[in-house]
Structure I
Amino acid sequence: MAFEKVTGQKLHHPVLGISTDSREVQNGDLYIALVGERVDGHKFLDSVEESNASCALVSDVNHQLDLQQVAVQNPQETIGKIANAWRKQFDIPVIGVTGSNGKTSTKDLLVHVLESSYSVHATQGNFNTTIGLPLTLLRLDDEHTISIIEMGASSPGEIGDLCKISEPTHGLITNIAPAHLEGFGSIDTIAHEKGSLFRALENGISFVNQADERVVGIDVLGEKVTFGLTPDCDFPADIHQEDDGSLTLTLDSHEIPTGSQNLSFIKNSIAVTAMAVTLGVEWEKVIERIQSFSPPPGRCQVKQFDDITVIDDTYNANLISSLAALDYLKAFAGNGRRIFVFGDMFELGATSHEQHRKVGNKCTELGLDIVFTLGDNTLHTDSVINSGITHQHFETHHAIIDSLKNIIHPGDKILFKGSRGMTMEKVIHGVFKI
């Protein structure tokens with residue numbers, strides 16, 4: 001067993017699950033006692049025992065408990081080694097997905113498409129870090145025929161560490177953009193960090209987005225499959241807008257009417273199709289699955305409230321995804337005002353003010369009708385918006401909710417966007433009573 005191989009100790013009882021949160025420990029779980037900046041997981045070992053955990057992986061044993069405790073130097077590093085030993089038991093494709101934005105939405109679409117032909121194991125939620133990824137891998141079992149691992153990073157070296165744990169056979173970098181600059185400092189550092197995935201695929205396949213010059217600039221050591229909007233790609237694509245505003249994708253001579261007006265979804269579809277077809281999925285199945293995909297909550301979900309169209313893109317935000325969402329709003333068919341409700345973008349470091357101003361300039365360029373902003377950083381968005389656009393800055397959710405209730409009317413198209421910590425979905429709930 002992987003646990004015994006890495007720790008040198010046998011488990012007294014079978015492990016039925018794994019948890020790093022003492023409040024979520026279930027009967028038979030392995031509890032990993034992590035030491036963070038604010039919380040030391042060892043302080044909760046007594047409650048872990050009361051929850052009937054099978055065992056705890058610790059760096060400091062509490063001898064007053066009957067709970068089996070396996071002492072290691074670093075529980076977080078050890079669970080990574082255990083996950084790697086477990087992963088080595090499976091001779092299946094393991095796909096690593098990283099990028100500055102679009103990781104989760106691309107991964108979700110890839111899961112949906114590959115489920116037509118594979119038994120898919122994949123990252124759930126935001127389990128894409130050096131803590132979450134090992135827990136994801138340990139859920140692999142004999143039923144699975146393919147694994148999709150999302151890889152996130154907030155500081156240099158993390159993607160390389162995740163590759164060492166998961167040993168991917170295939171890899172996709174969605175794009176490279178100035179996200180998480182607080183942890184990386186520069187776009188070049190981000191490009192080097194994301195490039196760790198391709199460098200780990202000397203014996204694998206790297207899927208290269210030819211539309212992103214920084215991705216193209218990364219050395220590929222193994223096999224390379226390219227996709228993009230130019231004819232020299234392995235999977236050349238073209239995008240056509242129909243009369244109703246929806247987008248049709250022509251990819252390697254196959255036409256895919258998507259029914260979607262979301263350009264980001266179309267770009268994800270190009271990458272996912274290149275991967276799925278390379279992995280042996282039939283074109284007919286790929287097309288059917290792209291057409292039947294529904295985005296999860298908060299990721300460019302389109303909702304109707306009477307005659308008002310709401311675009312719920314509240315899951316998260318950075319510059320690239322915000323600009324893309326604005327293009328999406330502008331492209332919506334039909335009359336009616338285009339309204340943008342925008343909350344702060346986080347983790348942008350010293351360039352935060354500049355990036356928020358770029359969003360404001362985009363609003364002016366597109367000629368939106370109304371822009372409401374919320375937070376501290378979006379003051380800089382509001383400050384550059386053309387006076388011909390109705391715009392106002394707010395400091396509280398309550399204030400922006402009250403103002404929206406007073407100004408919206410049938411036919412409006414309203415985009416809600418902001419970083420996760422801004423909880424912009426509260427505004428939607430407050431205005432539309434959901």
Structure II
Amino acid sequence: MQKLKYERPIINKISAGISDKFGMTPQIPVIKEIDGIDVKKLINDYGSPVFVLSEKTIRETYKEAKLAFTTRYPKVQFAWSYKTNYLNSVCQVFHSEGSWAEVVSGFEYDKAIANGVSGKKIIFNGPHKSKDDLRKTIRNGSYIHIDHFDELYTIIALSKSIRERPKVAIRVNMDTGIYPRWDRFGFNYENGEAWNALNRIMLSEKLDLIGLHTHIGTYIMTPNAYAVAAGKLAELAVRINRKYNHNIKYIDMGGGFASKNTLKGAYLPGKDTCPSFDQYADAITNAIINSEINPQNMPTLFLETGRALIDDAGYVLGTVLANKRLADGRRSMIIDIGVNMLFTSFWYEHEIYPAQKIGKFSEDTTIYGPLCMNIDVIRAVINFPPMQKGEHVVLKRVGAYNVTQWMQFITLRPKVILIDTKGVTHIIRENETKNTITAMERTPKHLK
């Protein structure tokens with residue numbers, strides 16, 4: 001019989017069976033499988049840690065969002081936000097569902113073209129577009145969302161030497177009651193800057209003004225803020241029509257819809273407080289439909305939501321490396337998932353679950369990653385059951401931003417797996433190796 005390890009005893013208040021203000025103490029759930037595939041098998045087959053994406057969940061979430069808007073508004077077009085997760089397989093799933101591409105760099109633009117997206121179905125956002133990017137975008141007939149006057153003047157100058165007419169919109173920032181206000185991007189509505197930019201575009205006679213765009217922030221929990229924004233864009237569209245007899249072809253409401261993740265410091269879990277797609281759709285479409293836009297020329301509604309469409313589809317599976325008691329007696333647990341590969345852990349209280357049967361006892365625990373950095377904290381405090389070295393954990397809702405913002409630091413980044421709609425697994429990104437890291441290094445001869 002194996003000798004049990006000694007662990008210093010501590011005193012904990014046992015609350016089993018005792019009600020607090022939220023009711024009875026809940027039993028901690030266990031996630032043993034994802035889309036019918038055993039977690040232990042996934043780790044055995046692909047290593048630990050490993051990211052897992054559910055194609056079924058992506059498609060179901062997209063259809064849910066699309067239904068919410070298309071039942072409330074006659075013309076709707078989604079554009080997948082590449083920066084949210086630009087793995088080719090993920091992008092292809094969204095494009096196969098009818099989504100365009102929304103990009104914010106020349107790199108992302110080229111990625112969309114390589115994924116087979118027509119230039120006429122790409123929206124180019126962002127504060128930096130090089131002359132070469134703009135020239136390519138104009139010739140491909142893509143939609144350029146102008147961010148500032150310097151960009152506007154560059155496009156006007158380019159239009160004199162390019163046969164194709166640039167198809168442009170402007171990004172508008174505004175006061176919607178959300179703090180902090182995102183006024184870094186685009187032209188301001190309240191001080192007249194946006195109206196100034198629109199007049200310059202129309203008077204240049206070199207550009208085709210086809211749309212109006214806003215992106216009011218990220219993880220917006222108040223649908224009414226979108227109603228305010230949509231109303232202000234509709235007002236600009238009406239003013240353009242009255243002054244120039246010109247109809248805007250689309251209003252782009254950007255993204256920023258909240259996922260069901262819980263923000264740090266939130267009193268209640270995100271899955272209980274996050275607005276539904278129906279609530280966002282009601283706010284936006286009501287504002288446009290009830291505006292003074294001529295009903296014979298209703299603009300197409302563009303949506304660039306990313307986080308809310310992909311977060312639920314993502315999991316990261318890992319392994320317990322060690323347990324220890326901190327100086328104050330709290331339990332801590334070290335897992336092989338670090339903040340270098342889970343960037344969103346800096347602002348989310350990610351849900352984490354055991355992947356195998358556990359006991360009923362649990363206690364406040366700090367969960368650390370494997371990095372030799374004090375900031376490598378996955379959960380600062382969570383009521384969690386004791387787990388043994390070698391047992392597995394599952395973190396939910398990690399599909400957005402992690403595989404675009406992760407970094408190679410101390411440990412190598414893992415594989416990313418896609419489970420298709422038939423339950424078959426596919427490697428959609430290989431894990432890093434020493435060679436992939438050192439391949440770009442160059443050592444001077446005198447140091448060899």
Once distance in nm of label points 7 Å out along Cα→Cβ at positions 29 and 341 is calculated for all of I, II, which comes out largest?
I
Comparing distance in nm of label points 7 Å out along Cα→Cβ at positions 349 and 405 across I, II, which structure shows the greatest value?
I
At a computed -10000 (helix-only ellipticity at 222 nm (-39500 (n - 2.57) for each DSSP H run of 4 or more, over all residues; to 500)), which of I, II:
I
Value 0.40, calculated as FRET efficiency 1/(1 + (r/R0)^6) of positions 109 and 269 (r between Cβ atoms, R0 = 35 Å, to 0.05) from one of I, II, is from structure II
Thinking only about distance in nm of label points 7 Å out along Cα→Cβ at positions 77 and 293, which of I, II has the largest value?
I
When distance in nm of label points 7 Å out along Cα→Cβ at positions 101 and 365 is compared over structures I, II, which one is greatest?
II
With relative contact order in percent (Cα under 8 Å, 6 or more apart) computed per structure, which member of I, II shows the largest figure?
II
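Here, each number is a calculation from the coordinates, and none is a lab measurement. Remember, predicted model here, so these are calculated numbers, not experimental data. Cβ atoms are built from the backbone, for glycine too; each structure is taken alone.
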